[in-house]
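For reference, the structures are reproduced in the following blocks.
Nothing in this text is a laboratory measurement; each read-out follows from the coordinates by a stated rule. Here the structure is a predicted model, which is why all the values come from computation and not from measurement. Cβ atoms are built from the backbone, for glycine too; each structure is taken alone.
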Structure 1
């Protein structure tokens, strides 16, 4: 499956979840799925909890986030001191 096919699983509709990117056919936002992963949930746990999701849906969330950040510049708010 290529990037476009994976990313087609993510949709943005202003009438669904206030326009946040969601997994197509659900109200599960990319942000929510990434939050679960970031808090230590495994793909298997997410798939078990949210019947109907597929591994490719989770991959789509990660790819969407990666592509979204690819052209983002970060400016440090303060210098770290040692």
Structure 2
């Protein structure tokens, strides 16, 4: 059975792209505000917009591992240990 998981695609090129986009962003309109909450919200929105664009989600498929835990060998050892006590 295949299970799909969403992960962020982060590699050397996406990090460079992220840094480049942050360096070209104009920050004057954000820091021109007087209200700290407004400054924070604008800064966070700009940062997250660039972050989500630079590091897109990627779907990864992998096989499910349905190994029973504990294994039958551990169960047998546990039963034998209890008999000895």
Structure 3
């Protein structure tokens, strides 16, 4: 959310919104999983390291990841990658 902000007002709004959610920290296993996915999908699907780290938590917890970027997340998560609307 923060990466897409265009103004300080939007940044403050994003930070307020993010405070409403529980933070889930990465584990060593998440990082290992993300590295394996990056190795497997970087060249074939142009998937970046940050996307792999984001997907790692969804994979570990087996919770849906709601994203408009299903092109990058579906190869990593299959049906767990879902459009929010």
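4.5 is what came out when distance in nm of label points 7 Å out along Cα→Cβ at positions 8 and 32 was calculated for one structure; which of 1, 2, 3 is it?
So the calculation was done on 3.
To which of 1, 2, 3 does the computed value 2.6 (distance in nm of label points 7 Å out along Cα→Cβ at positions 56 and 72) belong?
Label of the source structure: 1.
Between structures 1, 2, 3, where is relative contact order in percent (Cα under 8 Å, 6 or more apart) highest?
Result for relative contact order in percent (Cα under 8 Å, 6 or more apart) over 1, 2, 3: largest is 2.
If Cα Rg over 2.2 N^0.38 Å is calculated from each of 1, 2, 3, which structure is the one that comes out at 1.16?
Comparing all candidates, it corresponds to 3.
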